[in-house]
Structure P
Amino acid sequence: MKLPIYCPSCAQKLSVSKLLCTTCETEVTGKYEMPVFMQLSVEEQEFFMAFLLCSGSLKEMATQMGKSYPTVRNKLDDLIVKIKKLNDEK
């Protein structure tokens, strides 16, 4: 299940306010920014992980995904734009 990143009521970005240790039940509270990776869609996260596991080889990714190189390249370019936008919003 993907962690929600937008408020279901007003659609503003959510922030993390509590972390819990499931072993000893220690709670840490505060206001923490959501990591950029967690702000990506599940599909974008999977693409990013595949990119890393292919050592950044778009040719290898295209082969594994059964897609053309330009399609994979365009997907990566779109992801780069989104990550830059998320970084600028900080």
Structure Q
Amino acid sequence: MGNVEKNKDNLSKCICIKCPSYSFACKVKAIPESAMNILKGDIAKAEHMEGLFCAFGKSKCIEEQKGCICQDCEVYKENGLNKMYFCF
């Protein structure tokens, strides 16, 4: 399994926000923290973000697996990842 860098290029390719497990409520709840991290410029220094879960780890919001689209993501493919549900 690859090591995914926390950077804006990977974030721009990330499809976590389209995932069926990532509910609308989670997306809304994540806006302030995610916006602050993006505005700071260097997301590599962020400890956690709701999104790009293959780099940042488990979601603090997602409570139920409702489907996974990781294998459709360019970040997943480019980094040789082989598991699913990074958000869990």
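Given that semi-axes √(5λ) of the Cα gyration tensor in Å, derived from a single structure, equals 31, 17, 11, which label among P, Q identifies that structure?
Source structure for this number: P.
Relative contact order in percent (Cα under 8 Å, 6 or more apart) was computed and gave 42; which structure, P, Q, did it come from?
Traced to structure Q.
With helix-only ellipticity at 222 nm (-39500 (n - 2.57) for each DSSP H run of 4 or more, over all residues; to 500) derived from the coordinates and found to be -9500, which of P, Q does the value describe?
Only structure Q yields this read-out.
Among the shown structures P, Q, from which was the value 1.00 of FRET efficiency 1/(1 + (r/R0)^6) of positions 19 and 67 (r between Cβ atoms, R0 = 35 Å, to 0.05) calculated?
Only structure Q yields this read-out.
Out of P, Q, which structure matches 0.95 when FRET efficiency 1/(1 + (r/R0)^6) of positions 27 and 75 (r between Cβ atoms, R0 = 30 Å, to 0.05) is calculated?
That value comes from structure Q.
Read-outs: derived from the displayed coordinates by stated rules, not from any lab. Being a predicted model, the structure only gives us computed values, none of them experimental. Cβ atoms are built from the backbone, for glycine too; each structure is taken alone.
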